[in-house]
1. One of I, II was used to compute semi-axes √(5λ) of the Cα gyration tensor in Å, and the answer was 34, 21, 20. Which one was it?
2. For mean count of other Cβ atoms within 10 Å over residues 19-26, which of the structures I, II scores highest?
3. If FRET efficiency 1/(1 + (r/R0)^6) of positions 75 and 275 (r between Cβ atoms, R0 = 41 Å, to 0.05) computes to 0.30, which of I, II did it come from?
4. Determine which structure produced the value 2.2 for distance in nm of label points 7 Å out along Cα→Cβ at positions 139 and 307, calculated from the coordinates; the candidates are I, II.
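Just so you know, all these numbers are worked out from the coordinates, no wet-lab data involved. What you see is a predicted model, and the numbers here were worked out from it, not measured in a lab. Cβ atoms are built from the backbone, for glycine too; each structure is taken alone.
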Structure I
Amino acid sequence: MSESHVVAVAGANGFVGRHVVRALLDGGCRVRALVRSLDKAAAVLPVHEHLDLETGEVLAAADRDRLLRGCTACINTIGIIREAPGGQTFRRAHVLTTRGLVDTCEELGVTRFIQISALGVNDEGECPYRRSKFEAETNLRRSSLRWTILRPSMILGPGSGFLDMARGWVTGRAFPHLFIPYFQRHTGGPPIPGLARLEDPVLAPVAADDVARAVLEALRRPQAVGEVYDLCGPERTTMPEILRVLQRHVPLAKKRLRLVGAPDSVAVKVARAAKVVGLRHALPFDEGMAIMAGQDSVCLTRKLETHLGFAPAPVLPRLPDFARAG
């Protein structure tokens, strides 16, 4: 991509979006970014002669028009991990957002589209997050656009919502204060401490800047059109290992706090009960998060490495720096 091409980024001041913007600028692209708040954008995005900011809402047709008119490509980085009060739903954030961007791209002749999705998406099962991501992918696949879909595993890096939450746990500032929680997979036995058979799901986290690099390389390479790429790091680790690294390196972390695993099956039932009585937003997780936390999140990246020309780097050696960046 050259400076004569303008790349639109939706969700530019989000965690993934800000890394994508920097990668595109470093790669010589002109970037037009749609943000909700200029103040927030100023805090997380660089000042750059080739970066233009547009304020607005992606679900508003006029704002999408301002974002996309005259662009050659659109990168959709918008996504949420759980629903929240005020209309923040998976359908709005994933399905309607993608549909609106795709429709406007087709209307304006913006032919290239890259979608940040998620590893393990499908249209079945009990996880609304994954079903909504799959529906968004399906809408894109049925379009006339030259699309690429990236499906990253757990994404880590400066600005990660998970890392912000984990800092609260390891310092004791966030609930439950007296221990560090995580979910384990319940493989058998009654879901009672000491009796349940539990195991730690295997994770292959990927760095945010490698997700951003994949976006840049997909834009540059024609063979990426019409392809779906799983995107994981090369390591196989577990949530306890990640949390222990953070406990060692987050400033003011309490080294004596114990890690306590909760069965995913129990967490799912608690989340369902909270939803029934109208308290689902009082929990730091929902049913879908509990389901996904009990599953492995790993993949093979051979196709990505062959098509996009790079292999994602290990994340664990960088975790201490990520821990101190908050």
Structure II
Amino acid sequence: MTPSVVVTGAAGFIGSHVCRALVEAGHAVVGVDNFDPYYARALKERALAPLRAGRAFRLVEGDVRDTGLMRRVLRGASALVHLAARAGVRASVEDGAVYWDVNVAGTASVLEACRSAGVRRVVAASSSSVYGASAIPFREDTALPAPLSPYAATKTAMEDLVRGWAARGSGRGVVLRLFSVYGPGQRPDQAVHRFVRAALARGPVERYGGGDSARDYTHVHDVTRGILAALRHTRGPGVPCLVVNLGSGRATILNALLQMIGEVLGPLRVSPVESHPADVPVTLADIALARQVLGYAPRVPLEQGILDVIEWCEAGYEGQSRAAS
């Protein structure tokens, strides 16, 4: 078995998928999660259950802001995948100080722990929200605008921390800007899961604005493959930190997404609600760099991904999102 990889946010949507993929690839994995009550613990425990049944995964319940804990967890590890964060663009507008503490101070804590423990490889998750309302497609060399939400501001700051850590010679970093990740295990407040759940219950589907906004929906299996590729990446000379988009390279209008779901589950009862000022009209990733340096190639089309979410929801899940309640 290869040396251990530490994954923060291991009980979350993306984190649990990454942990499973790492174990399947032969890694020993140490997962760290504080089970933040943003959504119900039961959903996270369900995601971790198959991992906890095996020997290659160990869970440490704790907070990434506890540098001493992280130093102990990271000792002897080969790499860190830093996914822990307070999520939610809209929710961050109401609770910006908490987002800054968790997302920025938490990142500073784990990077200091890596330095102390001698871990020299870090892959960290950022977000397409850092691009704001930039021209599409979003490219990694785009000059980032003023953030439209506290969440976006924390992700921009997190990127700077990882770049600084790498530039000081502490190790090599890869920052991945993730685009509208969806799939089985998705948080209950996220769009595809929320729409599918409402459609299955024959309830109203809340649609922000007129439905003409567009997102680059990216299946969690594609994102997971991208994260593992980033762990294997060998940086070029003079490039201590790489920043890469992970998206599908396809923007889908909200009304088209709802139509796709309706074609499977029957006509939806759409209930229009006002758009949020922190939302952007469109996101679309330029994934040329990811293809070039990571060999990244998204495989799961949105039509198939929607079926995956429907199957997962029909199989039953537990948990209710704080933001959705």
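1. On the way: I: 34, 21, 20; II: 30, 22, 19.
Considering all the candidates, the number was obtained from I.
2. Numbers: I: 23.1; II: 17.8.
That would be structure I.
3. Numbers: I: 0.80; II: 0.30.
For FRET efficiency 1/(1 + (r/R0)^6) of positions 75 and 275 (r between Cβ atoms, R0 = 41 Å, to 0.05), the value 0.30 is produced by structure II.
4. Structure of origin is I.
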